[in-house]
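In structure tokens below, several structures.
Read-outs: derived from the displayed coordinates by stated rules, not from any lab. In this text, all values refer to a predicted model and were calculated from it rather than measured experimentally. Cβ atoms are built from the backbone, for glycine too; each structure is taken alone.
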Structure 1
Amino acid sequence: MTTTTAPVGGPTVPQERRVVTEIPGPLSKEMWERKRAAVADGVGAVLPVFVSRAGGGIVEDVDGNALIDLGSGIAVTSVGNSAEAVVRRAGEQLGRFTHTCAMVTPYEGYVEVCEELARLTPGEHAKKSALFNSGAEAVENAVKIARYHTRRQAVVVFEHGYHGRTNLTMALTAKNMPYKHGFGPFAPEIHRVPVAYPYRWPTGPEHCAEEAAALAIERIVKEVGAENTAAILIEPLLGEGGFIEPAPGFLPRLAEFAREHGIVFIADEIQSGFCRTGSWFACDHEGVVPDLITTAKGIAGGLPLAAVTGRAEIMDSVHAGGLGGTYGGNPVACAAALGAIETMRGMDLNARARRIEEVMKPRLRGMAERFEVIGEVRGRGAMLAVELVRPGGTEPNPEATAAVVRHCHANGVLVLSCGTYGNVLRFLPPLVIGEDLLSEALDVLEEAFAGL
């Protein structure tokens, strides 16, 4: 193990994996009992260890264990858990004021974040933004804006898509358990169509983009009515549904169809945005310019902030007072976002995400050659995944996925699973992680596969 310090500010966290107790350790177990007594059981935890500090590529728990972080708080701490610019700017803002409500007395930070979003998001057209607290809020407001602008009701979403946990966003989300089960009835006028999932497309990946786009468009025209459709909403790289990369050509065809029929094309970049895929946004990889784009997660280095950014004429179609919220665009969160963007630019985290792919993908593909349980390696930048199947076919293998996760956690590597079938391992390391930690984490992962 190589020991370095965290590559970005905050507390100095030694950059080494360290397992000194079983995981979770005794102090974490004690705290877990306190959690069970005070916190609703519906609030679960992937790994019940309690964090004492974190930075770079390491999360340290109260028992002194140091885990290599391949999750980034689900793609939130892309700049690290305590990036210097985030801590500095947020701290300075805390000393000035914590809140006034932007809808009552606005402040410069809100405007600055919106200016940055206009610069960074795809397209050269005039853009405006509105700020919120969470990804689900951003998606809800994007749908509100699209409906208001078009005076239409229907919203088209896709198989395997995930968009949040509120009533409307549960309706937009595909997977039942644990996100939707027992929480209905859901919001109406939501229509789900096929997505271009190359690994599982019946006629093979080479036909996937063309056939999936044709099928999706046919469903919209015949079952919904293009003239009734307010928005087409899609993740350019699907997150919770399994890190699915839509086959090349699928997204541009949908965007073209939307443009032809006056439908607002919304890109949900909440998980894939802000350098995660090796570009500022996943849309950039195919040159897709959405009408509206939703962002959250990586935008503010761990503080709660989200946004809808889009064509000025669409954003401005809503009456004054129709958008907002008490905490939306909180001044401390805005300051953190400006610090996160400063870090992304200063450290060229797009290049860093591409380098993470260069390190990880060959190792993952090598494992796929050795272990038949790995059906596919996919993803871009630092948003990578492996789909696990039963050897000899493509039947999903959630049991093997769970076993690999358990081995990694027990040996000090924090990994996450996802997918409609629960059979995908996803990797979302902080973009500031050291390559030595990446290599060590992959060693542990390989041990896990060897032990199946």
Structure 2
Amino acid sequence: MTSQDPGGASRLPQERRVVTEIPGPRSRELQERRLAAVPPGVGSVLPVYVTDADGGVVVDADGNSLIDFGSGIAVTSVGNANPRVAARVKAQADRFTHTCFMVAPYESYVRVCENLNRITPGDHEKRSFLVNSGAEAVENAVKIARYATGRQAVVVFDHGYHGRTLLTMTLTAKSMPYKHGFGPYAPEVYRMPLAYPFRWPTGPENCGPEAAAMAVDQIGKQIGATNVAAVVIEPIQGEGGFIEPAPGFLPAIAEFCRENGILFIADEVQTGFARTGHLFACEHEGIVPDIVTTAKGIAGGMPLAAVTGRAEIMDVVHGGGLGGTYGGNPLACEAALAVLEEIEEGKLTERARAIGETMLPRLRALAGRHRSIGDVRGRGAMIAIELVKEGTTEPDPMLTLEIARRCHARGLLVLTAGTYGNVLRFLPPLVIPDHLLAEGLDVIEEAFAG
């Protein structure tokens, strides 16, 4: 048992403690400095300035201790400053901090790739390489797919989010704030309908097969299957609002790809590393992707991402065609090795499922009392509620912001999401103690009460 397991001792008191208004005076002072130094295009969900974090809490500059239902957007799944991660990073920093793997390699990079090849879906031979961010991973996956297939077109889906670089911004669906004013965009990207059960016109029971048939038909008519290099999809959408594609949709798209020589790229940047109750969200429906992109939860907060794919695909790219100065930095590699040990030894996939089994019934009961909650969805520790105008399916982004504000004021850090800005998403650390998880749900109920 580590010091951050739900039943173990923690470095910081695992308690919600509100001692000032949120944000408090010290955070407001730091915010003024930020406004003079950082462009406003870099936003923050809640301008409290963090000084410490551990387990299920973050502590701000005013001494407030907030329950963390964000995990740095699914990054600190094994707990912030996890002792094993911190120790490995410190030990590596004492040895060397950088050589560039493309100049003089080191074993930890190789070990991370060996582990990724072992744990990602499928028992086929694989290869992995390391980069810095989820967007960089997705961009490289598309590069490889185009190279391997000799095709150019890339298919993505409504409500998807894949990053902020030129190509990944193009792959992303939502205009504001991710794309607005930043065009022209990359060519040969085509968007298809997603199986969004809550909003499917003929009802959720028809959503999976109808959406898959529609996507396949549009690909054939608008692009031609033989021109498509890859389909890129999140098994559960992240920024799009934690949308779980209706059952059968992903398998149908994967089968279409196999039949037409199209590479199926699973963007597991937010869903990977035990977040949904499996190591990877593809496993919920038995999907075996050709390429998997990972980041966020991979290294406990250190900047690291990866591309893992079938050996026969990954091996085709010429020498020097992949890489980057900082990709697979030795500090981040040691952190990733520690994270994988924590997930496996701490049984964090099971813990994620237990978190979902706690959260979903409470939130569904809350939905039964508040008609403004149109949908409750998610898997494991990746849970969301979609807010609507009462009695309709019309999105209510203003109420969403208000509920988030009330949670923040009470000492609970929550995030918003969704194409329409009307989704509250919850990503607690997988090591959050049960009492904090329950208290966070209490705060959400209080926020809806007014």
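Numbers at a glance
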quantity: Winner on distance in nm of label points 7 Å out along Cα→Cβ at positions 15 and 327 once structures 1, 2 are ranked, highest first; calculated: 2
quantity: Given 2.9 for distance in nm of label points 7 Å out along Cα→Cβ at positions 207 and 383, calculated: source structure among 1, 2; calculated: 1
quantity: Among 1, 2, structure where distance in nm of label points 7 Å out along Cα→Cβ at positions 183 and 231 as derived comes to 2.7; calculated: 2
